[in-house]
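Dropping the structures in below, format is structure tokens.
Every read-out reported here was derived from the displayed coordinates using simple, explicitly stated rules and does not represent laboratory data. For clarity, every value in this text was computed on a predicted model and none was experimentally measured. Cβ atoms are built from the backbone, for glycine too; each structure is taken alone.
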Structure P
Amino acid sequence: MYGVSITVMHRKNVVLGVIYDSHLDQLYIAEAGGGSFRNTKAIKVREALPLKKMSVGWIQGHVVQKNIEAAAIKSRLEFEVKRVISLWAPSLLWCMLARGDRQGIVLYNSEGEDLYSGVLMAREAGACIVDFQGRNFHGINPSLILLLVIQT
């Protein structure tokens, strides 16, 4: 399973995200201020669930594959929620969130290739994107360590 992720930026702002799920032949498109779509049909995140009933995605960067702190965060997360899903195709996790199949994503030091189109996809589908200090996440951040995505 893999996805192709394309991000279009203008003056360090993400304006367009395109993700192609090659396995299912589905095309996801998000435009800043214009919503998120799967094969031209609008998609939205699901309503909030209690933490213990949430299925969330876990995304971490390649450089922290064996990182103790990342492992500790993921372990704690697995204790707190119903299910944690980790794929080698992070762009597809973002699509799962945007279409309502996941209730959140926790990210640890992920590379921008999949991150920025995915963040736009989720935000335009109604997700709230914050860092672990509760601040809204916008634009790009090359030193981003932790990011939490929840549905609104």
Structure Q
Amino acid sequence: MINNDILRRLVYIFDLNDLSTLKIFTLSNKTIEHSLFSRIVKREDDENFELCSNEILNHFLDGLIILKRGLPESKVIPKSSTTLNNNIILRKIKIALTFKDADILACLKLVDFKVGKSELSALFRKKDHKHYKVCGDQFLRNFLLGLSKTLRP
């Protein structure tokens, strides 16, 4: 899954307009021009389409966490990492929504995507853990679909 698709789906899931989406970026100390944002959320076949970088998606996810959970106790906004993969995206969405494993499993059940609790916990382990599992595009896609059915019934 490309970052643009993930961002588009999250904007839809949380029913965000352009202004509120741009405000989410500012929560994580990132200012994005409206013109850049509109190019990022365009479909791939549009001539004005522009790829969404890991940095931009990371700032959006960090801003979403701050929007949903508030600033950390230290009142310091953590610096966004440039490293991004499906496991990190899934973890950040889980943190933003204060989801437990059962909530994620419920979202996946809505789209008939069967996964066990142990398989799910493997996605949240550290990369060097022996039971770490890479979160595939299909898993993330199904989770986002289930999340949209949960939050936008």
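With distance in nm of label points 7 Å out along Cα→Cβ at positions 101 and 133 coming out at 3.5, pick the structure among P, Q it was computed from.
Going label by label, the one that fits is P.
For which of the structures P, Q does the calculation of FRET efficiency 1/(1 + (r/R0)^6) of positions 5 and 109 (r between Cβ atoms, R0 = 25 Å, to 0.05) return 0.65? Before the final figure, lay out each step's value.
On the way: P: 0.90; Q: 0.65.
Label of the source structure: Q.
Which structure, out of P, Q, was helix-only ellipticity at 222 nm (-39500 (n - 2.57) for each DSSP H run of 4 or more, over all residues; to 500) derived from, given a value of -7000?
Structure P accounts for this read-out.
One of P, Q was used to compute mean count of other Cβ atoms within 10 Å over residues 29-36, and the result was 12.6. Which label is that?
Of the structures listed, the value fits Q.
Can you say which of P, Q returns 29 when relative contact order in percent (Cα under 8 Å, 6 or more apart) is computed?
Label of the source structure: P.
When log10 I(q)/I(0) by the Debye sum over Cα atoms at q = 0.15 Å⁻¹ is calculated, the result is -0.82; to which of the structures P, Q does this value belong? If you can, show how the numbers build up before the last one.
Numbers: P: -0.71; Q: -0.82.
Among P, Q, the structure yielding -0.82 for log10 I(q)/I(0) by the Debye sum over Cα atoms at q = 0.15 Å⁻¹ is Q.
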